[in-house]
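Read-outs throughout are calculated quantities, based only on the coordinates presented, and are distinct from any laboratory measurement. Just so it is clear, the model here is predicted, and its values are computed rather than measured. Cβ atoms are built from the backbone, for glycine too; each structure is taken alone.
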Structure I
Amino acid sequence: MSDAYGAAGVSLAAADDSVARLKPLVHKTLRPEVLGGIGGFGGLFQLDLARFQQPVLVSGTDGVGTKLKIAHELGRHDTIGIDLVAMCVNDILVQGAEPLFFLDYFACGKLAPVQLEAVVAGISTGCVQAGCALLGGETAEMPGMYTGGEYDLAGFAVGAVDRERLIDGQKIASGDALLGIASSGVHSNGFSLVRKLLADHQLVLDSPLPGTKTDLGTALLAPTRIYVQPILKLLESVAVHGMAHITGGGLPGNVPRMIPDSLGAVLQRNTWPLPRVLSFLQKVGGFAPEDLDPVFNQGLGFVICVAEADVKTTLEILRCSGEQAFRIGGIEASAKPFQWA
């Protein structure tokens, strides 16, 4: 029998091999609400309605951008999936939602089962960190669309929160405090600028990152932190007024998204440390800090707003959960949604 599809550049054998490799990775993420297993046309998840009086589903989708280029250049594909999960689950977390399940989309020019397995291993790890099930996904082999073993990723997360516990920023008031939680570095935004700096200054990825025991490539690939478990634990004890995931647009572009009109965020620079990799990129490019504020997270991956009376408790809970947390500013009545003190 002729292999017409193989002649067109699509390997059905590689697809079968990939499914076999992915099954144990998916199994690691399963929750009790998951019905059935991998291989169906759709993933099945039975929502436990006893946990909610008025359940609200919260969904989000994202990718990891040109950070994929760094992973491809280094030949390291085992953490990029963590980034994918993080970008999605952190987004729905800001409204108080517990991530329930995750779906992924992997597209490539030629399917390499070992490479795909590494990517999905990262996705599986991210789902375990977030406590959500990897419910399904799509692997698309499209000859001519991608070259040189490159691929693209997209992720989709669905979570739930009781309507009365939904966090929409409406409780934010003048005098509230803003607390920031440390990032692991660049996370998954700003890599077009990173790659330009690498090219313009002929930086080598395996060269040492000054002031550290690691190399530049490893520092750039450090996966985006997943804040789900610490924040869900915090929500059990503290009435959080608002939250922001610091992604594209940085602090100036994301903190105002949680704040009602007529109020503004006032942040104090230097109240938290700047990761070595970000200070290195700033120095190499000859940038002032404000030049990079809309590009990078500047060392904070997540910002929360709480009442002044809850600051101490919030910081203690976050630090006990293993997070580095800092008081970075507050809320004032202002026509400006964001400003530095």
Structure II
Amino acid sequence: MSLTAEDLFRQWFLPLYPDDVRRDLAAARAVDANPGGNTSFSSHLRHAADTFASNAAVALGLTDSDLALDYSDASVHRLSHALTSERRDRLVGLSSPGEPNSTFFNFVIHGAAYVGECIVQNHKGHWQIRRPLWESMIRLDSPLGTAELAIFHWWLKAMADNAQSTLADRYRTHVEVPCLAPLHFPIIAPADRALPRLKRPRYDLFYKYLRAHLPELRDVGADFPSPERFEEFRFESLQPTLVGEGRMLVIHGSNAHGLHAFWLSKNGFEKSAFWPCDAFPEPIMRATNSNTLEVILSKDNVVQNFEVLWWGP
């Protein structure tokens, strides 16, 4: 049977909520449970995060070096890749629903504390205490504004069978992208380097292309589309372009569904975007003389022309 985020919540977590919270979850999630600013709550969450960092590798059947939970942004991505449905099912199999000492329950709530602490330590996030404590959120101030991030709910959604986004996807979208400082990225290669179009690309040909034309980019990163996903795109061609004085490589291509674009820094994959559009005329994406990329496409036979920043939307 397929497990949704709602299934996981109601079976494994809701029975452990106080009665008054269960009666009105929405109200409880909106109320500050620490109006006096007692620092002990944040200390409890840091302790939970440390517990997770020490024990998660064993719980997932990995080694400490495989997971390397060092509170870096990259560690959240490593953790996300390790959260497979098979490992979730193994943790569930070791646990009993509604038990506060169950392996699965503690793995998730301590994992939420760990991801929250990564935001606190790397991006100056602040805990917003809720009741029960694992419902606590992170307040993040970034150049894009202020957000309250419900990390525990990220976990439930990421561990569901019908997950639309991974834990890494949410972390990238809601933390890394808003806090991005692209002008600090190291230069990959000179921006005026000529990069020819790659026609009818396959995954192996794409790698050969990068080795030939951009040997400085040693790795596309773990979050770049897998070989299987890459082949599913069925691109007619791909056009790589160096932008931001060579600090980023944007790769765009179209298929029967629309225009796809991928942004890579010297550390590999940073983000992607997709715009549904007509197959004809072929969509265009090109760097301008400013800090933007111009996109021209047709949707339902109506031409659209807009701009995105060179480091992506």
Structure III
Amino acid sequence: MQGFSIRAMHATSRAPLVIEPTADSFRHIDSIRAFSQKARDLLLEHGALLFRGFAVADVAAFDSFVDALQMERSNYVYRSTPRTSLGNKVFTATEYPAALEIPLHNENAYQREWPLKLALCCLTPAPTGGETPIADMRRVTAAIGGALMDKFENRRVQYVRHYRPFLDVPWQTVFQTEDKAEVARFCADHDIAHEWLDSQTLKTVQVCQGVARHPDTEERVFFNQAHLFHVSSLGSAASSLIEMFGKCLPRQSYYGDGGEISADELEVVRKAFKNESLAFPWQKGDVILVDNMQFAHGRNPYSGPRKVIVSLLDLYSPDARTEILL
């Protein structure tokens, strides 16, 4: 397209496709608006687009960039990670300690509705590390294999969470309210079983999809966060949590019928994500637009200052009768 250079970043991967302005006049965010339909077409084909060299220097500029994409923003409720709202449905990326890796995952795959697209912007690249790796879900799904995919599709995934003071994300942050009645209404509306075990301890249980089909490509992909919620994701810290809380862990995942997901099965999933991980160094002002069902994303550990912000786009609520088989 005139005014833009479009190239593949990796010879062996369909994404990210790098889009750069060819002249200063096209660096302005307004030029993205005329490109937005082409961006949708390229995103569907390639799964992730990296916009580089545009004038995205701060939160306000990213806000304008998202507007130019002409995609509907969605909020971040029923949270699983701490984030800060920056206004107009723009958030900080997950606020976890810099030394920790955030494993590859699909955004909100632990819910029954999710954003079809994500826009992530790097305002401050970390001096060391801090990349946002991505992974092609076609390849991840193929590596997991048909037998395990069928198992996740047929049995689905159950997420059990216990909210306690000073441990994990508090319920007030997860549900974005201080009102227990609001929590009850949200849970009823989203088919989440909830129970107050005492005045400060909330338990929730929800069964969601194990796999999903892309609404445009109709491809079946692995689509859940069992590998993140399962206590085995904590490594050496898992045994002390089990000793302290037994089965009443802050987070745990099971098959939808309550059966255990084995460590070997989750290792297959984690290995599939790891083997398909692609990372690139962030540059200041980079914006990556990701098809959330075609590509997973994560975060590498880092040192020094780093600021990445995000907007969740085009909320998708699949037909429960066909997608979740309720």
Original post:
From I, II, III, which structure was relative contact order in percent (Cα under 8 Å, 6 or more apart) = 33 calculated on?
Top reply: III
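If mean count of other Cβ atoms within 10 Å over residues 174-181 computes to 21.1, which of I, II, III did it come from?
Details: I: 21.1; II: 17.9; III: 14.8.
Answer for the origin of the read-out: I.
Here distance in nm of label points 7 Å out along Cα→Cβ at positions 214 and 238 was calculated and came to 2.6; which of the structures I, II, III was it taken from? Show your work: numbers first, answer last.
Values: I: 2.6; II: 0.9; III: 3.1.
Traced to structure I.
So log10 I(q)/I(0) by the Debye sum over Cα atoms at q = 0.11 Å⁻¹, for residues 70-149 alone, computed for just one structure, reads -0.39; which one of I, II, III is that? Please list the in-between numbers first.
Details: I: -0.31; II: -0.36; III: -0.39.
Going label by label, the one that fits is III.
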